[in-house]
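Values in this text are rule-based calculations from the coordinates and carry no lab data. None of the values given here were measured: they were computed from a predicted structure. Cβ atoms are built from the backbone, for glycine too; each structure is taken alone.
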Structure I
Amino acid sequence: MAKSELTELIPWINFEKAGWATLKINRAEPKQPGLIRPDNAFVEALPDTNICIGWPTKLTLAPNMANQILSLLEAKELKPLFNNRKADLHSLTPAPIAKTPWEIAFPPAIPVEQSLARRFAEDNED
C-alpha cells in the first residue's frame, strides 16, 4: 500500500528495488474525558518520592513537559547544587549517536562516515 501510494505521489522515483519495513510504536497518552487528544504533556510527581513521571505524548509537547517539570521542582524548592553547569559537564565525554530504526532495518553498504567523506571529496573537486 505504501509503495503504490508513493508511486502515485512521486512518480519520478523508481521504487522497484526499494526495501520496505515498518516500525511499530505504541503511543501512550493519559485517558482524557471524551477520548480526545491531550492539549498538554503528561507530568505527575509520585507522592513521598523524588520521582516524576512524564511523557510529552507528541514531540511538540516536549517543551510543555519541561516547563511542567520545572514547576514541580520549584514547588518542592529543589534547585541545582552547582550554578556553573559548564564546569560540571566539561569532564563528560559526548555520548555516541544511536542508529535510527531505518539504519538498522536497511544498513548502508559502506559506513556513513566513509559515504560522507566520498561525497564531500567529490564536491570539493568541482
Structure II
Amino acid sequence: MSTSAPRFQRVLLVDDNEIDNFINERIITSSGFSASVVTKTGADAAFEYVKDIGEDTNVLPQIIFLDLNMPEKDGFVFLEMFESLPQSVRSFCKVIVLSSSISPEDINKASANPHVIKYLNKPLAEKYLEAIII
C-alpha cells in the first residue's frame, strides 16, 4: 500500500458489474492511484454525472475507467455521448477502457477513439495502474 500522495485526485469507474466496481475501487485507492473513486453502473448514469459537473476541474474525474460490455448502452455509446461534452471536459477527462472483451474489433474500435488513451483487459491490477502515464 502506498503512503505517498495519490497520483490522481478523482477517478470514475463505469461498469455494470458491482463486484468488479468494488474490487477495482479497492485496487485504485489502496495502490495510491487515486484519492477518490466514484462508480456508475451504466453509460447514462456516468454521462449524466460528468455532464452535471460541467467544466469544474476541481470536481471532474481525471480518469474514467470504462467497461465496454454493459446492458442497454455499452461503452461505445458512452464514448459517443462523451463527444457532445465541451472540449475542455473531453480534454481533461482521460478515458481508459477496462474490459473483459478480447475481440480484435472491440480493441481496434476503442483504440481508434480519440478519447481513449489506453485499453486494459480485466481484471485490473496494480501493475496496470503504475504504467498509466498521462
Structure III
Amino acid sequence: MKEELPEIDQKDLVELGLLEGVAIRMPRDESVLRALADFYTRVGRYEDGLSVDRRLVKLCPEDPMVWYNLGCSLALLGMRAPALRALRRAVTLGYDDVEWMSRDLDLRSLREDRAFRILLKKLSGEKMNSAGS
C-alpha cells in the first residue's frame, strides 16, 4: 500500500514560497536550508528534501544531525544502502539518540534490515557504556 501524502494548503504554499525564496537569496544559510528540507519532508516532497539534505552535508560535513536527516531522506525514498551509510556517519560524528532512531517513522523502511538493527544495537551499547562511565 502506497503512503498517502499530506495535502499542501494555502498556508503551506505561502511558507514554502517564502522558504524557497530565502534559500535562493541565501544559498549557504544552514538554518534556512534545514527549515526547507524539513518542510519538504513534512509535505512529502522527499526528492526535494534529499536535494537540500545533500547541500547541507556539503556545508556541514561534521554535523551529525545533517547526516541523520540525509539518512532519513534516503530511507524515505527506498535507498537503503546509502541511508545506512549516512546513518553510520551520523553515529560516528556523535548522533546518539537511539530511542528516536528506533521509532523514527522516516526510517521505517529500514526496521527489518539486519544492518540497521546492528547499528541500533551498537548505538545502544555505546550509550550504556558512556552512562556507566
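With distance in nm of label points 7 Å out along Cα→Cβ at positions 63 and 111 as the yardstick, tell me which of I, II, III scores highest. Don't skip to the end; give the middle numbers.
Details: I: 3.8; II: 2.0; III: 2.9.
Looking at the calculated values, the largest one is I.
Upon calculation of Kirkwood radius over Cα pairs in Å, for residues 15-70 alone from the atomic coordinates, which of the structures I, II, III produces 12.1?
Working: I: 13.8; II: 12.1; III: 11.0.
Going label by label, the one that fits is II.
Here Cα Rg over 2.2 N^0.38 Å, for residues 47-94 alone has been calculated and equals 0.98, so which of I, II, III was it run on?
Values: I: 1.44; II: 1.11; III: 0.98.
Answer for the origin of the read-out: III.
Quick check: -0.56, -0.97, -1.50 is what I get for log10 I(q)/I(0) by the Debye sum over Cα atoms at q = 0.14, 0.18, 0.22 Å⁻¹, calculated from one of I, II, III. Which structure matches?
Computed on structure II.
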